[in-house]
Structure 1
Amino acid sequence: MTTFPVHFFLILVVLGATFDIAANFFLKKSNGFKLKKWGICGIIIMFVAYAFLAVALTKLTLAVVYTLWMAFGMLGTALLGWQIFQQKLHISAWIGMMMLVVGIILIYIP
């Protein structure tokens, strides 16, 4: 049986975060489930995100997988809200996002 390199599982984490961001977009578009089709799509997409997370957990530690998944998901969702929904981000939000990026980098320093 072929074993996949660690980078493959890191890609799965990023894909899971991407689906998480997409699910958040659909849930926002559902307007509190007043538009049920958007909400149902959001829930389905979130299941896909968790499927990627589950597979990544077969090779990587929970601490690394969940931290990366949430960090990428938070960054992407904040930027999506800013770009697509024209939501205002205060300077503290931008500083926080920069700190997330630094935290992601620090995870890999031995």
Structure 2
Amino acid sequence: MNPLEELAELIKAGSVKYVSAFGDNKLGLPSPYVVIVPLPAAPDRQAFQIWAHFAIGQNKEIETYVKEELPALIWARKNAFGQKKYKSNATYDGVSVDGGDNTLRAGKVFYIPLIIQ
């Protein structure tokens, strides 16, 4: 299973069941839903921007999801050494309105270190 598929499965174990990779053209997903965007390659990590989309008016719910539930789901995956497989750079892209489908959007970056330190 590649990391994008693995992230999708981890996320689906939580309260949001609709998960799509960016560019999959799954238009019209019911909210709430999540979009996983692979970021440009870096020499030391493979990173993904994960965007949650919730209905307008669910500000508290989306913040709780992105700041608490989403990290807990993803950090549950451990590597062979018992450490968190996915890390986060602590970036939180706050709540904004996505004009494309008139939902609230908030996101966070997670990555897999490719160099063991």
Structure 3
Amino acid sequence: MKQKLINAEFCLILNLLGTFFLLLSFKSSPFIFWGMLSVIDLSMLLFFDEVYLWKNRKSLLREPSAKRLRIYLVALVIAYIILLIKNIELLLLIIFNLVIILCVDFLLDLSKKSRK
């Protein structure tokens, strides 16, 4: 359980820092933009286990690292609000990308369960 929280914390920090770099490189450097977006997506697919976090959310409330996760989530929401003000095209692209990544992650979880 501790390792999954550490992995989730890593993914949220990477997502938060990546959002800043995505804003900087959206118009100026498409190669850096798509590269950073790919790194964020790959980290979310490999390390972030939202199904586990959702199922164990009540037991995780006592963990100090879970409190940090909530802080990172609030900071990510604030970053998305800033993106709404700065560049709505980028925000829509990131939200669409997150929906696709969540769908892919859901399908990967289903395929893992069907193999067992």
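Using the calculated result 1.00 for Rg/Rh (Cα atoms, Kirkwood Rh), pick out the matching structure from 1, 2, 3.
It must be structure 3, since only it matches.
Structures 1, 2, 3 were shown, and helix-only ellipticity at 222 nm (-39500 (n - 2.57) for each DSSP H run of 4 or more, over all residues; to 500) at -5000 was computed from 2.
1, 2, 3: which one has relative contact order in percent (Cα under 8 Å, 6 or more apart), as calculated, at 29? Source structure: 1.
Values in this text are rule-based calculations from the coordinates and carry no lab data. Nothing here was measured: the structure is a model prediction, and the numbers come from that model.
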